[in-house]
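K.L.:
Please go over the structures that come below.
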Structure P
């Protein structure tokens, strides 16, 4: 099943938003430490609302433990628009077992970690723009993957 993973999330509202989306669309959200906030109901509740209890999520202590758990699955990193070597998210062929990995809101990916990721996609944007909100970008790419794979709930 298609997963979304957050790499070192820093803003609880973004994480809460994606936990709510996971509950509503039925995918697992993997959360990779360290976080920029204390992972608690109090910090996530405003965005996740009462969906937190029904969201399928898994916490990982490190990027290495995340990679080890999913060593047999394809990890697709969402890169910022400045990395033009990445495929456009609309042109990429998604697989039902993919994990869509979203970088930290503050710094994307550490160089030593992104070096391990063979598959990278980007959302095309107007020039002179740095990036989209992490939760928005994750939702756009997930939406394309769900559409290609015909995985939206009925």
Structure Q
């Protein structure tokens, strides 16, 4: 199984979601069964590392975050089992980027895996430190629930 986390520029939310999910996979010894990555719906930040403010917030949680920003490709729609978007705008943008309407069923909002009062993972780019902390809190909850959901589905499919 391969999961792709998607936000706008791939420098804040989606690389942090990737790092959070990878940490959970490692803790559960599931790296050989489930992989993940991240990408953005724009190429403006392509090749850049994650935002230094997100790196700092992640480091305070012992969360290794790295990689370089990239834009979603047509191949991503074929390679990923799920493309998980951080907000409504990127859900819409990713749907437009899909090479085939038949692949749109793979696109799922991240907030399907968090408590109902959270509708989007807010973009912390234009905010302060607390915005990055809030995003990491949401990502931890959602990634935990996503993994729980995947494990339950695997058991029921067996």
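K.L.:
Out of P, Q, which has the highest value for distance in nm of label points 7 Å out along Cα→Cβ at positions 27 and 43?
P.N.:
Going through P, Q one by one, distance in nm of label points 7 Å out along Cα→Cβ at positions 27 and 43 peaks for structure Q.
K.L.:
Here is a follow-up. With helix-only ellipticity at 222 nm (-39500 (n - 2.57) for each DSSP H run of 4 or more, over all residues; to 500) derived from the coordinates and found to be -9500, which of P, Q does the value describe?
P.N.:
It must be structure P, since only it matches.
K.L.:
Sticking with this structure for a sec: With Cα extents along the principal axes in Å, for residues 35-98 alone derived from the coordinates and found to be 35, 25, 22, which of P, Q does the value describe?
P.N.:
Q
No value in this document is a laboratory result; all are computed from the given coordinates. These numbers were taken from a predicted model, which means no experiment stands behind them. Cβ atoms are built from the backbone, for glycine too; each structure is taken alone.
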